[in-house]
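Each in structure tokens, the structures are laid out below.
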Structure I
Amino acid sequence: MHESCCQGSQFIVATHSPMLMAFPGAAIVHLDSAGAQDLTWEEVPAVQLWRRYLDDPSSVLHHLLEDDPDT
């Protein structure tokens with residue numbers, strides 16, 4: 001992608017990857033039920049979630065590992 005961008009190419013990439021969203025010069029458009037919104041890398045929900053997870057894995061994992069209250 002980098003070589004192609006240096007030659008004038010553009011890409012539209014749908015991703016949750018903070019690494020891809022950090023690509024130099026990337027424009028990040030967040031799509032949700034409210035529509036489209038331009039965000040900075042730091043504002044992206046996936047980036048914020050990864051930061052929380054890396055700072056304290058148990059604060060995120062307990063949501064994934066807790067028992068289903070309906071069973």
Structure II
Amino acid sequence: MLPLEECTLDRVEKAKFAFFGNVDGVRKEMDALAENVNPEWFMWQGDQGLLPAAVVKNQIRTFGEKIIPRFK
């Protein structure tokens with residue numbers, strides 16, 4: 001197991017385990033994932049109660065309207 005101090009968002013992002021940022025940045029990372037890995041499925045994991053509901057709804061709407069349609 002990793003030491004607790006190494007369990008950081010920065011490490012998760014560098015390992016390409018999660019994508020953060022604006023629409024263009026997330027699209028770029030997902031394009032690379034699709035090209036290099038060609039996954040059969042993709043899992044969305046959003047906020048776990050730390051953000052206001054309106055922010056979470058906006059994130060889901062943005063992902064559904066601006067990112068995922070290009071991968072159908």
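Coordinate-derived values only; no laboratory data. All values reported here derive from a predicted model rather than from experimental measurement. Cβ atoms are built from the backbone, for glycine too; each structure is taken alone.
Structure above, values below:
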| read-out | value |
| --- | --- |
| With Kirkwood radius over Cα pairs in Å derived as 13.8, matching label from I, II | II |
| Mean count of other Cβ atoms within 10 Å over residues 42-49 - highest-scoring structure of I, II | I |
